[in-house]
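Q: For reference, the structures are reproduced in the following blocks.
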Structure 1
Amino acid sequence: MPDTHRPPTPQQLITLSETSAAIRQSVIKMLLAAGSGHSAGPLGMADVFTALYFSVLKHRPKQPTWVGRDYVLLSNGHICPVWYATLAEAGYFPKAELKTLRQLGSRLQGHPHLGSLPGIENTSGPLAQGLSQACGLAYALRLDKRNNQVYTLMSDAEYQEGQTWEAYLFAAKYRLANLTVLIDRNNIQIDGTTEDIMPLEPFKPKLESFGWHVQEIDGHDFSAIISALYLAQSFNTAPSAIICRTIPGKGVTFMEGDYHWHGSPPNRDQAAQALKQLRTIQGQTWNE
């Protein structure tokens, strides 16, 4: 189906780049303050979260339970620092609260918890459950004749679990066209690369064989991400999956592509080096 949205202007692309840079900086600061957490995935998905929340999603940060909102569910809950940072950047809660990540009594838990923060729509922890949650929500919205879109973000390694494929079967059977899955195809997991541990390729044809509309894009190209999201919205006969090819640790050279950063936070010296790199985007320096 034709994509009828207007592509972002050059100025809008600059603004999106600034926003994602700020989100990445917040992620580094959060992880340093916590002394634990995951670095690679949150940095790699910052551009996808930025495009979704600041260009496509129907939402009202000051009215987080607005009935007309689109829903975002996070399946791979360990990358929640990027979700928290995005919500704060969008105005759901004060940015100052980000420094409480993983601290006792904090609303920013190590995995998202429904009701803990404005904008958090699901509880996640055990991998592969997010898509099943999203399927149930999308199906319920359709039964209620509501037009809200449901977006769920997943890791590629979750496709090594059977529950994911059961959810694909369910969504295809009921033609949940109001459901879009954004897959972080960064090719790593905690013990190595996905293709060494449990190969997924050929990935796109596998997903298509389940009756889904599937796109594969550069997960760091804002124009591509936004176009894919609008195209998914316009495809009204099947659920949609968008394979987002990303670089784990994006923006921090010593983290990029290294699976050892999957579940490791930076120390103080590493964080300082990372923030220095993240403040320089396309030849321009962004202040802290």
Structure 2
Amino acid sequence: MNKKHLVNCDICHHRCKIALGAYGFCGIRQNLDGKLVNQGYGKITALALDPIEKKPLYRFYPGSAILSVGSLGCNMNCSFCQNHHIARLRLDSAEPNSVWESYTPKALVELAIETKKQGNRGLAFTYNEPLINYEFIIDCAKKMKEMDSELKVVLVTNGHLEIAHAKKLLPYVDAANIDLKAFRKAFYTKMGGDFSLVKAFIEEAVKNCHVELCYLLIPGLNDGLDEVEEAAEWIASLDCTGQGPLENGKDIPLHISRFFPTYKLVDRAATSVSAVYEAVAVAKKHLNWVYPGNV
């Protein structure tokens, strides 16, 4: 490999050094003629008008809908991914134009405006990992503010974006549901993530926008009540002072969701409903808003 032709990507924790013509871990950021190019820009694999509670966001315009937008690629490799058919899709292996349509920010915002009469509140970037395509989100947010300032920008994310880039993005975001997949470094490392970066992203997000967190309770991996309680204590301690609407960490909503076997993680049963409610009760010792999910 000729190191002269490598480009460095600093978007997330992987810090990929990408060879000429190759793609980084996420599958969309490419070394094109010695320049780092986001080839996923504007490529949309999924569009749906969802209830906003499905994100899940329970305390951000409840009862409304949100136009939900998915692209492709991810910067984690979770064995339990529910959207692996697009999250694990890579541009260096996908047949051109086989699974997506190309949208400009203007076209996507026009679609959001058209669906306002159906209760749409804005655009939610979701399904795959949106942060790997954060430039497109910013451009859509700018166009939306220009065309209809009432519409909102929502993220559903794993929280893996280096803080320098997060500070560029988060001022354009109105609400985010962020996965807190566990409260152990080893879990994140096994799934291709970075525990420290996720915590730093959450800390930055709560200062900028409405935030709700999601904890998928997986038997034998992250379901210890001591771990759930540590997570809840940490959430309650967060400093929310900034531009965001939350007054303190205790008011950050936490969704503790039931796991079902999927993708590569099929060697264990679904989380029991009682285990979810036990975890909810533990978290409620520290947080004001804790919700059971998938029960």
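Q: 1, 2: which one has helix-only ellipticity at 222 nm (-39500 (n - 2.57) for each DSSP H run of 4 or more, over all residues; to 500), as calculated, at -11500?
A: Label of the source structure: 1.
Q: Right, here's the next one. Quick check: 24 is what I get for relative contact order in percent (Cα under 8 Å, 6 or more apart), calculated from one of 1, 2. Which structure matches?
A: Values: 1: 24; 2: 14.
Computing relative contact order in percent (Cα under 8 Å, 6 or more apart) on every structure in 1, 2 gives 24 only for 1.
Q: I would also like to ask the following. Output the label of whichever structure in 1, 2 has the greatest value of distance in nm of label points 7 Å out along Cα→Cβ at positions 39 and 239.
A: Numbers: 1: 3.4; 2: 4.2.
Comparing 1, 2 by distance in nm of label points 7 Å out along Cα→Cβ at positions 39 and 239, the maximum is at 2.
Q: From 1, 2, which structure was percent of Cα pairs over 28 Å apart = 32 calculated on?
A: Details: 1: 32; 2: 37.
Here the read-out was taken from 1.
All of the numbers you see were taken from the coordinates with simple rules; none came from a lab. Please read these numbers as outputs of a predicted model, since none were measured by experiment. Cβ atoms are built from the backbone, for glycine too; each structure is taken alone.
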